[in-house]
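Alright, structures below, take your time with them.
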Structure P
Amino acid sequence: MITMAKGITSGYVPFGAVVVSEAISEFFEDKFLYAGLTYSGHALACAAALATIEVYEEEGLIENAATLGNYLGEVLEDIKERHPSVGDVRYIGLFSALELVIDRRTRRPFPPEVMQEIGRFLRDQGLFTYLNASNLGTLIFVVPPLCITLPQLDEGFNIIEQGLEIADRHVI
């Protein structure tokens, strides 16, 4: 089972879906699935979803995400090797994050003030991304739009690498 939302309508209208395997689907061929409420299958949300999926197909956004997602993964792995502040990288398609750590051995996260400094630098350079500084870790999310180009992705990575120099100075 795969659950999904937001991206199906580009976030313009609330919509969620579940995709199931053929075996699960066959089970419900002759059984009723008790799920959903009065808002289920809303015509406006369904129309927005169909239009969004059509744009994904017409503009080759899924293919672009797959191609650039592979590149993104390679770049992140290279960044991890070169920057001691990067404890790990996680990615699938164009959805990724860099985990920043003060000490790779202990995986100790950065204090919020260092993440704020990095965030300020990134914003000052024109890169707006989500940074997380909590007990769950310190992360820089790299989640570009599906229509991003290779030069734009490289431009963003150049800014991130400059920001990582700030983090590298704080590594133990």
Structure Q
Amino acid sequence: MKATRLDIPDVCLIEPRVFGDDRGFFFESFNQLQFNEAIGKEVVFVQDNHSRSIKNVLRGLHYQIVQPQGKLVRVVLGEVFDVAVDIRKSSPTFGQWVSQILSAENKKQLWIPEGFAHGFITLTENAEFLYKTTAYYAPDHERCICWNDPKVDIKWPLTEKPIVSDKDHAAPNFVKADHFA
């Protein structure tokens, strides 16, 4: 596995070694020991989630203010533009974002630690998204930041108006949102 720290160094791009030939491919999608070494700390995942979205669906920017979740995300069908926003007030990268294209083809994964808001937009007709989390889903503590907040200024690859849930559409802007210390 190859691990690359992004412009926000706590966020890490994970690229598995893929073995392929004319029959197909094989790769180890997760190895706890190698993952912990790559990110420099021990992480325990407690929940796996699987979502499917049609083209142009934008989900996010989501996080849990209590029981914060670290997420290891990957795409198994299609392609998404995936975003992590640093919402830790004490961080030198507070309010900054990083992104990656994740796809079934490139098999890349993104480690998004606790203290980040997360979102993505589907770039293909459909996309299936898998993610491991370090804390259980806690709906009472779920929070959201407006996906198109001008202060964060994410450069979404939009070709038309995105499809956004009512909850995400009503999300507060970055300044009014809850942040981590």
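Just so it is clear, none of the values below were taken in a lab; they were calculated from the coordinates. Bear in mind that the values here come from a model prediction, so they are computed numbers and not experimental data. Cβ atoms are built from the backbone, for glycine too; each structure is taken alone.
So relative contact order in percent (Cα under 8 Å, 6 or more apart), computed for just one structure, reads 18; which one of P, Q is that?
Numbers: P: 18; Q: 29.
Going through each structure in turn, the value belongs to P.
Where does the value 25, 20, 14 come from, among P, Q, when semi-axes √(5λ) of the Cα gyration tensor in Å is the thing being computed? Source structure: Q. One of P, Q was used to calculate distance in nm of label points 7 Å out along Cα→Cβ at positions 17 and 89, giving 3.1; which? Clearly, the read-out refers to P.
Structures P, Q were shown, and helix-only ellipticity at 222 nm (-39500 (n - 2.57) for each DSSP H run of 4 or more, over all residues; to 500) at -1500 was computed from Q.
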